[in-house]
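Every read-out reported here was derived from the displayed coordinates using simple, explicitly stated rules and does not represent laboratory data. Only a predicted model underlies this, so the values are computations on that prediction, with no experimental measurement involved. Cβ atoms are built from the backbone, for glycine too; each structure is taken alone.
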Structure 1
Amino acid sequence: MQVVLVYVHVKDENVEEFIEASLENALESAMEPGNVRFDVLQQKDDPCRVVLYEGYATPEDAAAHKTTPHYLKWRDTVADWMAEPRQGVQYLGLD
């Protein structure tokens, strides 16, 4: 399994709309072939810190996600709401 954790620092004034857009993207992403899991996590003691947990069956499925209309819409919508560039870290699921 290919797992990507995307760390996002959201501007304080955009937290609610960022969460809304990210949850919409997560719902659509969960319907993609090869998607195993997609969670939106908000840091308990700092609501401006969000992690997207994305699990895919293969690296190809993870790459295909970035070509979907819902991902492209999310990417463009939230771009100006981030306090700094998001950081995606890739992991391999160990069986």
Structure 2
Amino acid sequence: MISDSLIYIINVFAYLFFWVVVLRVVLSWLIGFNVVNGYSPYVRTFQQFSDRVTEPFLGPIRRALPDLGGLDISPLILLVGLEVVRRLLVGLLSGQPLF
């Protein structure tokens, strides 16, 4: 069925996007604590990729949040929002309860 295929595609993209956000956060910590060399071509390539993919979603969240000092909770809010949207879409497509 088309809806089963669409549900599968939504789940795969949500899963991949989840891991890109998590890896971006972990990589920023590793670079910040000098565990990983930020000038490495491989690290820089993944960092640029993850910035380009996630920043259109993280930027508006950061602008809407109050200043929390050095604490950036925008990835956490993005991941919760991603899960809510995923459940809504899958629930609507499958005809099952949303939560």
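From which structure (1, 2) was helix-only ellipticity at 222 nm (-39500 (n - 2.57) for each DSSP H run of 4 or more, over all residues; to 500) calculated, if the value obtained is -27000?
Value -27000 for helix-only ellipticity at 222 nm (-39500 (n - 2.57) for each DSSP H run of 4 or more, over all residues; to 500) corresponds to 2 out of 1, 2.
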statement: Taking mean count of other Cβ atoms within 10 Å over residues 32-39 for each of 1, 2, the highest value is that of structure 1
statement: Computing volume of the Cα convex hull per residue in Å³ for each of 1, 2, the value 90 comes from structure 1
statement: Value 37, calculated as relative contact order in percent (Cα under 8 Å, 6 or more apart) from one of 1, 2, is from structure 2
